[in-house]
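Visitor: Before anything else, here is the set of structures, which you'll find just below.
Since every read-out is calculated from the coordinates, none of them should be taken as a lab result. Worth saying up front: this structure is predicted, and the values here are computed from it rather than measured. Cβ atoms are built from the backbone, for glycine too; each structure is taken alone.
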Structure P
Amino acid sequence: MAIPVREWKRVRTTSSTDASFPARIATTTEPVDDGVWTIPNGEDTLELVPFGIANDDHTCDMRVIGWRKIETLWVPIVITQVALTHCTAVGVASAAVLNTERFCDTTSVTKGAATVQTVPDNTINYIIVGVDGFRKFEVTFDLGAGTNANALFALY
């Protein structure tokens, strides 16, 4: 079975500047913040390529939160948390990922489940996360000393 090709999108319109993970609690208000996406029916796999403004070898953490609904209550579940290390690979001036934004070359799962492709030699890595059963997903960051972070994503 062929995997449909999907264009990349930025997870967040404005890159995260959170020095620690924002709190997420159950709510009766539908989550619609920057970084929250509705998962179309039939799509159960999320692919992510993190990047941000930070020094080479800077580390930070990223969470993927799944949102499920029961009646009027939205419940957040941390699907995975990964540790990231920025590298020397950067985007391109005036492009979707800028030449001041560094991709990550080392990723390790610290909580939950994900498949990571990590090559610690300044090669851009990616993360595969199962989102089956969730209505929405959200990506949050704990930057530590970094300036900002974001990710490209595709659902299939």
Structure Q
Amino acid sequence: MPTQIDRVELTKIIVAAGLLLSIVAFGLFQIQMQNPPRKERLVVVALSQPYVDEEATLRVAVVNWEGTIVENRNDLIEVSILTKGISVIGPESSSGVSWSKKFQIRLRNGAAQILFKSLDQEPATIVARQIEGATLLDETRVTFIPHPG
């Protein structure tokens, strides 16, 4: 009979160890969910209010988990615009603005400024996605609704 008691005790020990490991794993999972990894991300923000038939300045940037621009990033970014209305975007340059629906721009010190112009009040979605860079960044989208002038 001692062998049966040993098997029962062994089973109890295995079950107890399994429960203990499950509790520890669940606790670690909860900690991970409450404190997600702090990763850099791509953002598009308006630096000036978009009005119909006026240029608005937008910034495309890589920010850290605190929202601070990551200045060592010089990624190549594709910026495009999705709209049912008449809106265009373009990079700022010394030779003026080349308006389009899609272009590529290289970030300098983690950011680049672009211009947005709409000839109507239709919502326009700006999409920024990384073409090349040090670490992978998720695509970002932001929608602007130009105010009447």
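Visitor: By the measure relative contact order in percent (Cα under 8 Å, 6 or more apart), tell me the structure among P, Q with the highest figure.
Guide: Numbers: P: 38; Q: 26.
Largest one: structure P.
Visitor: With volume of the Cα convex hull per residue in Å³ as the yardstick, tell me which of P, Q scores highest.
Guide: With respect to volume of the Cα convex hull per residue in Å³, the highest-scoring structure among P, Q is Q.
Visitor: So mean count of other Cβ atoms within 10 Å over residues 45-52, computed for just one structure, reads 22.9; which one of P, Q is that?
Guide: P
Visitor: Which one of P, Q has helix-only ellipticity at 222 nm (-39500 (n - 2.57) for each DSSP H run of 4 or more, over all residues; to 500), as calculated from the coordinates, equal to -8000?
Guide: Q
Visitor: Can you rank P, Q by FRET efficiency 1/(1 + (r/R0)^6) of positions 21 and 61 (r between Cβ atoms, R0 = 30 Å, to 0.05) and just name the one with the largest value?
Guide: P
Visitor: Of the structures labelled P, Q, one was used to calculate FRET efficiency 1/(1 + (r/R0)^6) of positions 29 and 77 (r between Cβ atoms, R0 = 30 Å, to 0.05), giving 0.95. Name it.
Guide: P
Visitor: With distance in nm of label points 7 Å out along Cα→Cβ at positions 125 and 141 as the yardstick, tell me which of P, Q scores highest.
Guide: P
Visitor: Using mean count of other Cβ atoms within 10 Å over residues 13-20 for the comparison, can you identify which of P, Q gives the largest number?
Guide: Of structures P, Q, the maximum of mean count of other Cβ atoms within 10 Å over residues 13-20 occurs in P.
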